[in-house]
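These are the structures, in structure tokens.
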Structure I
Amino acid sequence: MNSVTLWFIQKNIEAIASYLLLINSQFSILNSQFSILNFQFSILNSQFSIFNSQFSILNLSQTQ
């Protein structure tokens, strides 16, 4: 192989490596978004738990 061919191979490898880093970054962003979504569902779950407790208290007070 001559030096031009090796240069093209090197540049292709660098381009593939850059593309893989980009994909990795996109998965990292996606992971962060899922973490935020998970946190929001956790808050929602807590709110439903509070609502359930309040409803139970109301139900108890109505039966007595």
Structure II
Amino acid sequence: MKLTDKQAQKLVTFILSELKNQSIIQYKADEAKVVQRCLEIIKEDFRKEAALDAEVHKMMDD
């Protein structure tokens, strides 16, 4: 699944907001830093997923 940066931002903000509102999480760092780190993790995961897809397609073509 590919998300735009704006979609990823909205998703992370919504999830963290809901977790905070339900007292499931409590920030130990600045909220903006937490959001930024979550976005970095998501982007890295998408990069890994794309690399894996490329590897699978290469294996299927051989």
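Computed values, structure above
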item	result
With helix-only ellipticity at 222 nm (-39500 (n - 2.57) for each DSSP H run of 4 or more, over all residues; to 500) derived as -36000, matching label from I, II	I
Rg/Rh (Cα atoms, Kirkwood Rh) derived as 1.17 - corresponding label from I, II	II
Which of I, II leads on distance in nm of label points 7 Å out along Cα→Cβ at positions 14 and 38, largest value	I
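Here, each number is a calculation from the coordinates, and none is a lab measurement. What you see is a predicted model, and the numbers here were worked out from it, not measured in a lab. Cβ atoms are built from the backbone, for glycine too; each structure is taken alone.
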